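None of the figures in this text is laboratory data; all of them are computed from the coordinates on show. Keep in mind that what you see is a predicted model, and the values were worked out from it rather than measured. Cβ atoms are built from the backbone, for glycine too; each structure is taken alone.
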Structure P
Amino acid sequence: MIPEYTGRQELHAELNAVVYELLVPPLQLSHLVLLSDRHWIEQERQLITELCARFQVNSPGVHENEFSVDCGEFRLRWERHTEYSTYTIYRTQFLEIPFEHPAVQYVPQDWLNRLPGELLVATHIVLEDRTRPKRSLHELSVFFASGTVIGSKVAAGAATVWSDNQIHADGFGRILIHDENLRSRQVGRLIQRLLEIETYRMLAMLPLPVTRTIIPQLARADQRLAEITANSVEASCIEDEQRLLYELTKLAAETERLSAQTSHRFNASRAYYDIVKLRITELREERIEGLQMLQEFMIQRLSSAMGTCELVHSKLEILSTRLERATALLRTRVDLSMEAQIRDLLKSMDQRAHLQLRLQETVEGLSVVVLSYYLLSILGYGFKALKAAGNDINVELLTGIAIPVVILVIFYGIKQLRTKL
């Protein structure tokens, strides 16, 4: 038996993780996306378990990140993602007036109010049966109170989708689908794609408010960098250069802080934007005369916001590079100035050492004279003692003869001592 890779089953399960709901028109659903940290997942499971107990149905497992359950009046699907959770409420019901009684009304309100996180996306979708006549533009203008209707045929003409991309008085957006020739599997895939477009386009735009606050900060930082660079050219002493280097380092730290705060969000936004474009392509839209297509509306509005985010991200990277280059140049100037100071210091130390050597040599010369004088004095006393003892010697002559001998002996003795030290 060939050994199996330990993560094979997990990887294979991940490839098949997306499961589309088997949906049959007519139906309506309400979709909620709540931004929440990962540590809220246990509370989310607990709330799902409480809801299941209330309707006496099976509850999710302790490690499940997605769960679907039929509660009788509605069907709930919960999914936990990296930074958000989705709650989708399905209800099979014929409505003469779409969005009049949305599916979310059948979920206990007290339970909804306890869901952790912040609401990012809220959408109502109504799927009408093919047996019902297609809605006229006048009817659509009533359902979409903003009066701006966008729409197209999707799934190679198997359905028609309308929306206005607005948040209505109840806090939800609205999407109306008319089934023309959808197969059972296509219904689930179509609705899933529409929900993902609604979700990921909002996630892609999350950096936009932060981006708008960063733009003036980047402008000020860019101007400050230009001032520091200009001042560095006129700097005449190392103190000025060190002060400019400190300011430049502080500016670089502030820029890196902005980059660290936004880089993850920008990268995630780019990934979400790519998913939105992919899901829109998968809709396989066909134009309805007189209406703007979903792709045109989404890409036109979303691409502008994403362009702003990309521009700020690019400016941050360019500013960081310029700061790094300016810091390296100024640090090189400071290093050269410090090396010049060290060279001058070493030169002055060398001069002082030379003077000390000359002084030492002078002192050594004086030491030879002084020691020779004392030794000759001692020898003179010795010669006088010998003469007093009865020896016939000339004290002055012997002392005179001893002078060069004593001086040479002391000179070479001091020299040998200095060499040994």
Structure Q
Amino acid sequence: MKTAALVAIGDELLSGIRRETNCSFLARLLHDAGWEVRRAELVPDELSCVEDALNRWVGKVDMLVMSGGLGPTHDDKTRFAVAQYLKCELALDDTQYNRVLSRYDAYIRELLEKTRDMQALIPVSAKSVYNPAGSALGIFFERSGTKVWVFPGVPFEYKAMVRQEISSLITSSRDGLYCWKSVAIVDVPESLVVARVPELVADERLHISILPSFGLVEFVIRGEKSLVEASIRVMYERFEREILPVGCVTLSEAILRQGKDKNLTISFAESCTGGLLGANLTDLPGSSSVFIGSAVVYSNEAKKRVLGVSDDILRTFGAVSKECVEAMAKGALALYDTSISVAVTGIAGPDGGSEEKPVGTVWFAVAFKSPYGDKTECESFTRNLGGGYGTDVKRSDSQDPDRRALIRERTVRVALTAAWEKIASLMV
């Protein structure tokens, strides 16, 4: 198995001002191609730290990819650290930089010309790398059996340069004997997933990663192709009802796959999620064949006008209630004329909760057309999704915006689970 190390450079990453995404992007590509990523590191914008990273990995891995610090400002020190490591001078690669400038109009070219003295500067013992999405040139050299690439840290530039320079190299290196596959188990706790397949977990020939999230466990199996494929068959035998369809690792993928296979359509009625349910499906290409629309009805007035929820229901039971959510689901089913509709209404916080309905209280409903006639059926349930902050939530914690985001995220997961389970159960 070939090996790689990934290094992201930048004080803003270590301070939390910016989130690092480049290493995870390339790590996934390498993993899919059967490479082993030995380490992903964050280092500050300091010459000695960047040089230390080069000393640490050159000669130890087949590939080292670094990102960041190639811009035109005072804190962009990576090119100087590489030159220091290679014990060479820096020189302008005007030919390559002119190629970059040729993509832009006169106004942008004039601005970029002012940064030539930095962004075109390359260690003479290395080669420049053309940047197809930005202006800073990358750097490539090979030493002690390690290929080293240094790319800008801007994510879309980094990705473009990875695709240009590295993607074909790592794809062609795959020998076909090693592979990995992933399956997703719904509504089974992580410990019980492991307990059902003890022989797979104990098999030292396999490398298994168990990735739990709210209501779903992703089970990733790596190893020789024949062993992985046999293990996947075991997973489908043991989790017949709880496992997502082959090739699906998200609920959205499963909903669209099975909805299309069964010629079913779906709609949503969203209050506390504010459109997140619809966004989860439309993030995927081809969603229009199954997903018809989502009614985002945040206020009581919108619930009445768009979905026909009655004044009497809202006055008597409130917006967060069994009666309201069922009316919302039936209203969306009629509005969009779909096979099923899922509705959510709840209290995401930080305010609005009560002793009877604390923050995190969410009602769900699934309305669907009966296969035995034109009758509309509806199933509803409630969940408290505000957990994770302890039973005694302090005032400061209750105002935490992360708590609100967590409740909304959990609401989406529960609603998509309900949608998938209903689609999977319907006979057509």
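Details
- Between structures P, Q, the greatest calculated value of volume of the Cα convex hull per residue in Å³, for residues 219-330 alone is seen in Q.
- Between structures P, Q, the greatest calculated value of distance in nm of label points 7 Å out along Cα→Cβ at positions 11 and 139 is seen in P.
- When mean projected area of the Cα convex hull in nm² is computed for each of P, Q, the largest belongs to: P
- For the structures shown (P, Q), relative contact order in percent (Cα under 8 Å, 6 or more apart) is largest in P.
- Label whose coordinates, when distance in nm of label points 7 Å out along Cα→Cβ at positions 131 and 355 is calculated, return 11.4 (choices P, Q): P
- Ranking P, Q by percent of Cα pairs over 11 Å apart, for residues 115-154 alone, the structure that comes out highest: P
- When mean count of other Cβ atoms within 10 Å over residues 251-258 is calculated for each of the structures P, Q, the largest result comes from Q.
- A value of 4.8 for distance in nm of label points 7 Å out along Cα→Cβ at positions 91 and 283, calculated from one of P, Q, originates in structure Q.
- Parent structure of the calculated result -11500, given that helix-only ellipticity at 222 nm (-39500 (n - 2.57) for each DSSP H run of 4 or more, over all residues; to 500) is the read-out and P, Q the choices: Q
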